[in-house]
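Undergrad: The structures considered in this document are given below.
Here, each number is a calculation from the coordinates, and none is a lab measurement. Since the structure is predicted, the reported quantities are computational estimates derived from the model, not experimental observations.
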Structure I
Amino acid sequence: MLVTVIVFLLILSVLVLIHEAGHFFTAKKLGMKVEEFGFGLPLLPAIFQIKRGETVYSIYPALIGGFVKLYGEDEAGAGRIKASGKGDSKASKEDEKRAFYNRPIWQRSAVVIAGVVMNTLLAVVIFYVFMFLSNFKTELPVYPPGITVPKFYLVNEEIDSQIIISDIAKNSPAEKAGMEPISQVLSINGQYVYSMDDFLDVVNENKGEEILVKWKNLNDDSLGSATIIPRVNPPEGEGALGVGFFESQTIHLDYSSPVDKALSGISHPINLMVYNFVALKHLIDLSFQTGNVDALSQGVAGPVGIFNVVGAVVEIPDVKMRVMQLLNLAGILSISLAFFNVLPIPGLDGGRLFFILAEGIFGIKIGPKVEGYINAAGMAFLLTLILLVTYKDVMQLIFK
């Protein structure tokens, strides 16, 4: 548990600090005054603060976020500007020149978008390392079932299917043969089984007769094989072998050519985002068709869900595979954070950028109080969404 907590906080810390460093260094480079660089959400008083020059560096208890407070940023859309506090009118005028709201449109836009750019660059670097360690080959599960897999860019892709044994009845032929959940059926009588229909056809055609079944235990990657006789008259609800099973599909991606490999750190995160959009659309459509959001809720995760994933990854026995999967997770989170932040949602970087661009293109300047209320409403919505997703993750953790 302690290792999981450390790794979880380390991943989030890197993603947040890289993002906020983009805002921070861009603002400094453009001569803006940075009042505070905060790590963690300021929901409670800071547990550590130190001032260097004009900037206060803070750490807050809620270590799942961060912020950069620019002088005059509130006046541009969420509050007020503080005076210098020294009664020095010359200093105040100098500060006002450096205030965020007084800078050109392009400079404000650059500062706002810098965090997104940094997370995108971090994802590219991470995926280059991941691809190198994986020999430029990786796999993705087909999820949700029934989704139309998109054509990925600059990569060879193949899809195969596996039959996964998820449950085994007591005293069934499968249990007596030594099969355990969760196992993948490799072959029956020497033939690979591609689908549920193939699996059922082979088993039903050989009721009462011996069949040679080979499988792979996915818990420890051990291989097994046995001669099994499917029952002619099995107990109700158990089936001839006494197994519960489902069909799982896997997408195999091979960045094989020199061009594919050279661009894999860029093309792979793009492919992942395209795939996520297709999956999300499928889940939303399914929710409307069924009038049930269970499938959609299963496809999203908050901090608790991510923590559970980290916990599963740190338990992988093979060190290289463990490092690769942590890199993969960090890369996915970084590119997702970049995309989510650039959306024109009030309270996010994209929402602030929307107001700045509206001012520059259409000459529309929304009043500071109005923009502040809009951003506050957007942030309240996002926090509520996070709480709902976290509640769902906790319930799944408790009730498995």
Structure II
Amino acid sequence: MTLTVEENERLTRVGKGTPMGELLRRYWYPISVARELTAENPTKFVRLLGEDLVLFRDKSGKVGLLADHCSHRGASLLYGRVEERGIACAYHGWLYDIEGHCLETPAEPADSHLHLTIRQTAYPVQELAGLYWAYLGPLPAPVIPRYDVWSRPDGVLRLAVYPRLDASWLQVMENTADPTHAQILHQEFIAGGRPVPSTTRGFVDRIAGLEYAEAPFGLVKLRKFANGQVERHPLIFPNILRESNVAQIRVPMDDTHTNFFFIHFIPLHDGADPDVLEDDEVLYIDSFKEPVDEIHPFTRFNLNCVMAQDFMVWETQGPIANRPVERLATSDACVVMFREMLVREIDKVERGLDPIAVIRDPDHEIIDTYVGESIESKGWYTPRQYAQQDEHRGAAARGAVRYD
């Protein structure tokens, strides 16, 4: 499924009113670590699906998400004064509640009813798994699905925030549907310090077979190895990779930038480390490139861990990959499958239907995204362990993380 220029535009533009933008607006997205909003710092700028927004917590404890630019003269509400009833624009004091109602316009005459005619764009916000989540689609909003990694009751959750990617979210998700790149791109980490017989082939010859299947929540990719091992990587539609005990959530900021939130579920039985109960830190990973704010070829990736290598290939494809010039191969079958799913689900939204993995029953059962394979059998990592899991191979980044 090599795409035309028009088809590539259709799948990569995420703004309001675009085909992909309307599909993506049917889902909830994490936008901030919840504890980043404090009494001292009660506002945070958010860019999501091409929209500039301000997340805030008022003095009554309610959390809102409003369009960044005040309806009056366009000043940013990021600098607004948070009050009991909402947030007041710093410029002229127009006060908005979390639903976007304008409650006051202080500079107007006392008998003015102007405020009753003003409505600031506002979106629903929920707190779940230590994160604030936003929904930018039509109401009534669906529920945030109860996926196992953040809904199981027999463990604790820990968070990691990875660097912003200066490229489209779709490049990241197509990588998730790519079953062979790991054996070549990440070959030195697979080798674990041993010589790689062929740096051209890496360890791709260990793969004995590949299978892909659609699931109610997305796709499941299977790699079968010659030694009998099977690796299962579920792709939760539209933007989540499930692996081990981790959900990697890729959040489209706009057409050409992506945020990353990792949720780790840590079971507290069968030998789980009790010290993890005391480790409530949020892990923030620093950028994998220098200079941080440049893009290829004006920056350089360090490539000293798996995620750094992934970021390099995602970003060096360009802010939006030029898919019309691709030469796809048989190993890209799951990438094609994912693209076809996107086209199908866009069509469903355009016909007024809910797309795949949109759930409206708040009492639905926990969804097993490992389709029978347990976290315990795969092993599990804390965020710190996950980020440093390659260190024993002598190649992980050192000094590239900070703890807040």
Structure III
Amino acid sequence: MARIDYGVPSEASELMALGEMMGQAFGMTPAYLDVYMRRLGQSSFRCLRVDGTVAAGLAVYTLGQWFGGRSVPMSGLAAVAVPPERRGGGVARTLLVRTLSELHDARIALSALYPATHTLYRGVGYEQAGNRAWRRFAPASIGLSDRSLPVRPVDPRDPELVTIYRAWAQRESGVLDRGEPMWQRLADPLPDTAPVRAYVAGPPDAPVGYIIYVQRGAATGTVEIAVRDFVALTQPAALRLLTLLADHRSIVRDIAWPGPLIDPVLCLLPELKVEIEHPERWHLRIVHVEAALTERGYPAEVEAELHLRVRDSILKANDDSFILRVSGGRGEVTRGGRGELALDVRGLAPLYSGFLAPAQLQAIDYLAGPPAALAAAARIFAGPEPWMADFF
């Protein structure tokens, strides 16, 4: 019987072994890998050891995710790596189960990730719960010339951007409450890459938006702008920042911009000449049912009670009946109740995020319940399209 144990890499040699594994799995250059591992720090990595040898590993981002106007504690999993000679032996699943158990014991409500394969992550309770897509368009096609607000360049590490972002993020659904490594990822150029630029819209005492981007491709003659972050608290801010992008039309051929599939900002363009590229769906896992339902925000006008029966074969403490009472935008959870709305923990993820409506989940047999329970769930989990611009 093999001896299996799990934890933070305990010494430099284990961290190096983990880095080599991740570099091979994801094609990371040594320079990129060095920045990636230093940015996160040793305590953010987990490894699974088989007979004392590192057999699999991953990175854990300490984050939050905005739902219903509140930031819910979330651990983002990334760089899940297994060396080729050990693949197919179940070590990745064991690593994920151990990680989820650790997160549940710490009362972390959620976990999210971008799956390289859906089957593995669905097998431990993750499910599709939100979108991310790159939109591409030419600055000449923006067709705006609104300079009613001032814009000024700032350091992309300026704390002012965090303040603006948080005011905006609480109106969205699924976007990250970023930790320091995620802000560093936005603001810092990687080795041998173009500098990162940032501009704030609005007067210095009342900023209402910002953009972070890199301009690249001059050496090839095909210059493009890659937007890293675009935040507008008001329509004038959005118009001014779009105009800033349009003002690059004499040099820049294309703009690539991550965002939701349904983006109200794009409604401001006179003509929608936008191509959607690389649409992705991130996965969500409800790690701690009580914490997740309690920490989330809800529509302020909704007064409702929902009796849930959640099945979870991985985290047994979640496998129970729960009563969710919603009032004044907050949720209160107790165990017990009638269990009228029955669903697997996988089905709870897209319901929780608002990615799929209860009736849609019922149609694919992800949940079952009477019409009154489905109607209550639809009111409780109503909100904008869940998405995030960030990749981890």
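Undergrad: If helix-only ellipticity at 222 nm (-39500 (n - 2.57) for each DSSP H run of 4 or more, over all residues; to 500) is computed to be -16500, which of I, II, III is the source?
TA: Only structure I yields this read-out.
Undergrad: I have 63, 55, 36 for Cα extents along the principal axes in Å, calculated from one of the structures I, II, III. Which structure is it?
TA: III
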